[in-house]
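Below: a set of structures, written as C-alpha cells.
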Structure I
Amino acid sequence: MYSTLISVDQLKALQARGSRLMIFDCSFDLMNPAAGEEQYRKEHIPGAVYANLDSSLSDKGVVDPDGTHHPHPDAASGGRHPLPSREKFAMWLSSVGFANDMQAVVYDRNGANYCGRLWWMLKWAGHDAVAALDGGLQAWQAAGGAVTGRQEPSHFQSNFALGAPLRSLATSDDVLGRLGGQGQTLIDARATPRFKGEVEPLDPVAGHIPGALNRPFSQNMGPDGKFKSPALLKAEFEALLGGRDPATVVHHCGSGVSALPNVIAMEVAGFRPTALYAGSWSEWCRDASRPVEKG
C-alpha cells in the first residue's frame, strides 16, 4: 500500500502486477476552470479518471452573480471550494467505480496543487491507500510513460463504504476558538504577497489570519518538480515552526486546496498527520467579525 507518494517506477510495477488500482487526473486551473479537463482530454495516463475540482471535489451550491457562494446545507466547509459531505463524496467515488480494496493514485500537472485535494479527501473518507504521483504527469512522461487522448470507458458502479476519518478537518470556529493559544499553529500556503495582503486576486479581503506562519506550497518541490527529500522537508518545517509543536499545526490557504502539498510534505518528512482548515482564507475573511492581519 502506498499512502503518501508513489514514484513512476512504483506505479508501473503495480500496473505490471495487475494490482487493483485507480488513477485520477486532477489537473485544474483556478483562472480557467475548463482548462484542466481540456488538458486531460488531450493527454492523460491511460485508464485515468478525471476528478474535477469544481464539480467532483467541491460542493459549491449556489453562486450569486457577484461571485458569492452559498454552499449546500450539508457541505462540510465553506469558502470558494466547499468540501462536499463525506456521504456525497462517497457517492461520487462509487459512481466512477472506485472501491475500498483499490489503491488510489492521484496526479496533476500543477505541482501537486490539485491532486492533494483528492488525496486528503480519500483519507478523510477513511481510505488510507492513496498516494500522489511524485512529479505528476511531467515525471510520468519524462520516464517514457504512455499518454493517451482517448475517451475512457465508463466503470461499473461500485459501493464505496466510508470509514472513520483518517485526517482532521478544522472549522472556522475551531480556528477562532484557539487563536493566539499554544494549542494551534496556523500555516498558510498562499504566495507571500497574498499572505502579506499586498495583493488579493481572488477574495474580498486581503491579509491573513493573525499569527499564521507562511509557507508557499511550491516550496515543497525541488527543481525536478518532485517533493524534496524527507530530511530536507523536516529541516525546513522545523525551522518554520521554531520550536512549536508539530502536532498543533492547522494548514490552510485560499480555499483549502493549495494547503494540501504542505500537509503531504509534513507526512513525507515523518511528522504525524496534521489538520486542515478547508474553508481557509476565503471562508475566514467573509465574516467581518474575524480578525485580519497584514504584513
Structure II
Amino acid sequence: MIPEHIQHKIHKILSSKYSNELRIFTSVPLGGGDINSAARLETSHGSFFVKWNSASRYPAMFEKEARGLQLLAESNTLKIPEVVLADEAGPHSFLILEYLESAAKEIGFWENLGTGLAKLHQCTAEYFGLDEDNYIGSLSQSNAKKDNWIDFFIEERISYMLKIARDYSMVDSSLLKAADRLFNRLGEIMPEEPSSLLHGDLWSGNYMVGNRGEACLIDPAVYYGHREMDLAMTKLFGGFSDLMYEAYHEEYPLEKGWEQRVEICNLYPLLVHVNLFGGGYVHQVEGILNRF
C-alpha cells in the first residue's frame, strides 16, 4: 500500500491536474526492486504507476529519472511511460507515471525495438555526458561533459567507479594497473562516433511490453555517450532477440568489430555491480582487463 501521507499528496496533485472530482479507489502493491517500493494506483481517472523511496538516502533520484524519461520521450522513437510528476511527501520522494498494462508482444516486436533504438541513438549532442549527474541503480552517475568519448569513458565511467571500489577495498592495485594499460589502448580500440542519446541501463529488466504489444523503455540512466554502450548492456544478462540486432544494424549500421568491444563497454555496468554487490563481479572485471 502507498503510505497515507504520500497518497494524500498524490490525490491533491491528480485532482489539480485532471479533475477536482477525482477519487482514489485503491492501491495494489507491485515489485519495486531493491531501492523502491511501487504500486498501481486505481482512480476515477484511470490507473497510475507510483514508486517511492527515501528522500534523504536518494536525493532527487525521481526528478532525475523523470528528466531522463522525458528526454527519451522527446526523441519520438520508442514508447516511454508518460511522466505525471516527481515530488516529495514527508521523508519520501515519489514518482507518478502512466500505468502500462502489458499485452502479448506484437508481430515484429523485436524488429521495432531494434529500429527504435537505432533511431534513438541518432539523437546527438555536441558533447559526451549530460548537463546534470543522475543515478545508475542506487549509485550516483557522473555525467561531467567531455569533448570526446575516450576521456568521458575513462574519467566519468571507469575511473569514477574504480575510485569507489578502491575506497571500499573491493579492488587491488594490480587491477588498477591493468585498467591503466587498457586506458592507453582505448584510442586504437574504440571507433570515433558522434555522441548518442542513450538509455544508459538497457538490460532486459528495463524494457517491457506495452498495452498494444509494443516495446517500451523504463528506468533509464540517460546520458549522451557511445551507442555501443547500450548495445553491450543488452548482451550482459541476455534476454534480447537476434532480430533486434539485425534491425538495429539495418537502420544504423555498427562499426566492424562491435561484438569484440562489448566486454570493454560492459566494464562500466560490471563495476557498478562490483560496488553494489562485490563478489564474482570483481573476477569478471579482472578477466576482461587481462584479455585486453
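Observations
- Answer label among I, II for the case where Rg and Dmax of the Cα atoms in Å, calculated from the coordinates, equals 20.0, 64: II
- With helix-only ellipticity at 222 nm (-39500 (n - 2.57) for each DSSP H run of 4 or more, over all residues; to 500) derived as -12500, matching label from I, II: II
- When percent of Cα pairs over 22 Å apart, for residues 9-128 alone is calculated for each of the structures I, II, the largest result comes from II.
Read the figures in this text as sums done on the coordinates, not as results from a lab. Keep in mind that this is a model prediction, so the values were computed, not measured.
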